[in-house]
1. Rank structures I, II by volume of the Cα convex hull per residue in Å³ and report only the one at the top, that is, the highest.
2. Can you spot which of I, II the value -7000 was calculated from, given it is helix-only ellipticity at 222 nm (-39500 (n - 2.57) for each DSSP H run of 4 or more, over all residues; to 500)?
3. Hey, FRET efficiency 1/(1 + (r/R0)^6) of positions 291 and 339 (r between Cβ atoms, R0 = 30 Å, to 0.05) derived from one of I, II reads 0.15; which structure?
4. Could you figure out which one of I, II the value 20.0, 63 for Rg and Dmax of the Cα atoms in Å, for residues 163-370 alone was computed from?
5. Starting from the value 16.9: which structure in I, II was mean count of other Cβ atoms within 10 Å over residues 107-114 calculated from?
6. For structures I, II, calculate FRET efficiency 1/(1 + (r/R0)^6) of positions 171 and 331 (r between Cβ atoms, R0 = 41 Å, to 0.05) and state which one comes out highest.
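Bear in mind that the values in this text are calculations on the coordinates, not laboratory data. Being a predicted model, the structure only gives us computed values, none of them experimental. Cβ atoms are built from the backbone, for glycine too; each structure is taken alone.
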Structure I
Amino acid sequence: MRSVSGLSAERFEVVVIGGGLAGLATAAALGSQGCHPILVLESETVPGAHSSGKNAGLVRQAAEDPLTTQLCVRGAELIRQRQREFPDLFQPTGSLIFSDENHVPESSWTQVEHRLLREDEVRLRYPELQDWPGGQAYWTPKDGTVDVPKLLGSLMEQLVSSGGRAAFGAHAGRIKTLDSGEFQIEVRQGSSSDPVNGEVLCRQVVIANGAWAAEFSEVSGMPITLSVTNRGCLITDRGGFGDQSRPWVWADQAGWYLRQMRGGLMWSACEEEETSAGILDLSTDLESHWREKVQSSWGASVPSLKLLSAWVGQRTFCPDRRFLLGRDSRCDGWHWAVGLGGHGVTSALAVGEQVAGSVLGMETHKDWAWSADRFVSSSKSLS
């Protein structure tokens with residue numbers, strides 16, 4: 001860890017803007033491949049303070065888009081491999097997903113180990129689903145849950161052990177290009193309104209600051225279009241639910257999910273309200289909306305549940321809802337790791353792998369890369 005004043009005028013091969021899952025996974029992957037020196041700049045005092053740390057920790061491989069599924073399958077595999085070094089990082093609970101072709105296409109399911117469950121098999125696992133109307137139910141045995149703080153910690157450990165650095169409480173500002181082709185990044189100790197405390201230099205930069213990426217990059221003349229949305233999560237007691245270990249459940253059509261936790265249940269009504277970075281408000285009462293949303297499936301199982309805690313997290317999407325990864329053709333040395341939507345936890349290690357490859361000169365899949373077809377944007381270059 002370094003203070004801003006201790007970094008001033010230092011040169012790095014790569015600077016990663018953002019110390020959440022995508023940023024740390026990219027930095028850790030670069031370090032493990034011998035890319036040095038690396039610096040991560042994170043405006044908060046801890047890693048993953050925003051979207052990365054406010055999610056449900058669900059490892060879900062089957063996504064709405066087959067290309068996203070490809071990354072989620074790889075990401076889940078890397079999480080399971082990491083489990084060998086970091087015990088209790090991943091719990092292979094399996095998942096139970098209620099979906100249809102309108103939500104998850106067959107081209108996604110063909111990439112994921114699964115089988116369809118009969119209605120009686122579903123109710124055997126969750127007899128509390130008193131009013132579930134039935135439908136397509138997919139059992140995915142290699143899905144599960146991940147301890148997000150432990151995952152973030154493992155990435156920090158990997159980064160530091162490979163010689164990389166991270167500066168927390170370091171707010172990255174405008175990025176300029178110098179005649180030498182290097183990037184010069186303004187850094188402030190504290191908020192964006194504080195005076196500039198120093199500047200760091202690098203040959204390549206990775207933008208991985210999630211909900212803040214569009215606003216941040218606009219200032220440096222590299223505009224993109226992103227939408228930021230809010231989603232609520234709640235934890236209740238177990239009520240009449242038993243203590244047995246069971247898969248997490250996601251109902252795509254009805255719009256809710258449930259995860260078993262030690263001493264409680266985690267729920268979401270899958271809100272998707274557009275907002276701005278850091279504004280964590282919903283237009284409806286979180287608890288009331290959740291109870292109304294899940295009542296149609298869980299019936300009498302819900303009213304007795306007591307709310308223990310609740311919060312709102314953010315998810316960020318590109319206009320086509322695919323990730324934005326890798327090299328930007330408008331500026332040599334500029335790379336992206338943003339727009340992961342609701343798949344950031346599952347895909348993070350694979351995203352880091354992909355973006356690290358881009359930094360090291362490998363081509364990014366065209367459907368992940370920046371292009372004028374994907375983004376309504378001016379073609380201004382860095383100044």
Structure II
Amino acid sequence: MSRADPLDYLAGEIAALKEQSLYRPLVVMGGPQKPETTMDGRPVISLSSNNYLGLATHPHLVQAALAATREFGVGSGAVRTIAGTMTLHEELERRLAEFKYVDATLVFQSGFTANSGVIPTITGERDLIVSDELNHASIIDGVRLSKASRAVFPHKDVDGLEKVLREARAKDGPNGAYEHILVITDGVFSMDGDIAPLPGICDVSERYGAAVMVDDAHASGVLGKNGRGTIDHFDLHGRVDIQVGTLSKAIGVLGGYVAGRQHLRDYLIQRARPFLFSTSHPPAVAAACLAAIDVLEAEPERIERLWANTRFFKAGLGALGFDIGISETPITPVMVGTAEKAQAMARALFERGVFATSVVFPTVPLDKARLRTIVSSEHTSDELQTCLDAFAAVGRELRII
């Protein structure tokens with residue numbers, strides 16, 4: 001007798017997602033992560049990659065990965081605290097600390113695990129976490145894992161943040177109701193492409209004795225000198241206590257890191273569960289990340305091209321009449337409203353050889369579906385103009401413009 005499937009209800013959930021235009025099948029890339037590639041067997045110009053600077057295929061990174069594999073093998077063989085810390089891992093963390101102008105860094109398996117590792121590790125029952133309402137899902141999940149109390153302030157609202165902090169410190173106790181307060185914000189917000197008001201956040205947090213944590217995933221390699229991020233962009237070195245970054249977006253490889261004081265690194269090594277219970281990066285990954293730092297320092301023109309392409313593409317979309325929201329960075333949303341319309345637009349662009357993915361609920365609110373586009377330093381003007389022409393045709397066809 002066959003056993004009934006206790007997870008059969010998931011089929012109904014999937015059917016409901018499809019009916020609401022919220023189901024997104026995986027699209028399979030058949031070539032390298034370049035501006036022109038193949039998706040589901042179709043040649044396309046991609047506007048959906050986080051490979052901002054083209055480092056995912058940079059020859060220096062490729063050669064570094066191959067050389068490390070030949071010398072050290074394909075895997076590290078253990079977690080960092082047992083036998084999985086290689087000279088490459090230590091060298092990467094040293095170079096990252098120098099690059100970010102901090103005492104020390106610690107590398108995690110991903111940016112997501114960095115956030116889910118650091119937040120619950122450094123906060124406890126007597127603490128308060130104050131988070132921007134549009135922070136990334138990895139921050140939200142990290143906060144959920146913590147036993148600390150939590151509060152949310154309106155997006156980029158420094159006055160709203162100060163109100164939360166003032167009320168927290170006014171409660172009973174020498175420091176208010178909480179022993180420690182941690183304020184967390186994204187540096188660049190991944191769905192709208194806007195930049196956090198970090199100077200104001202630092203001013204207010206210092207006034208109320210709160211630590212500041214910034215997730216610079218989409219600012220690393222994009223903002224600041226040689227891509228050092230929002231802290232460098234605003235010249236706030238020494239005023240942001242914890243920086244989280246990724247090695248899988250502009251850096252072009254894989255992983256995340258936490259940057260700050262030496263005692264922060266030391267404590268995370270002892271207590272951060274994603275670090276303690278996950279095998280460390282393969283040698284090729286660490287070596288390629290080291291090579292990426294070389295490129296960031298040696299080829300600043302890549303960031304200059306990225307911003308030139310960003311200005312060109314934003315201006316083109318705006319001239320066509322598209323709503324591109326409040327973006328200040330290469331992340332440029334094309335706001336369309338409903339999930340059905342966003343998915344229809346993505347399909348129509350794909351038929352014209354442009355890959356721009358739709359973003360729908362639960363990633364964004366139900367009424368704020370969009371196409372999220374990201375240009376890179378490696379797009380040519382002709383490629384971007386081809387994309388703009390496709391957007392113009394599809395926008396008129398679907399009556400979006």
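1. Numbers: I: 133; II: 178.
When volume of the Cα convex hull per residue in Å³ is calculated for I, II, structure II comes out on top.
2. Comparing all candidates, it corresponds to I.
3. Values: I: 0.40; II: 0.15.
Only structure II yields this read-out.
4. Details: I: 20.8, 68; II: 20.0, 63.
The correct label is II.
5. Details: I: 16.9; II: 23.2.
Attributed to the structure labelled I.
6. Working: I: 1.00; II: 0.60.
Ranking I, II on FRET efficiency 1/(1 + (r/R0)^6) of positions 171 and 331 (r between Cβ atoms, R0 = 41 Å, to 0.05), first place is I.
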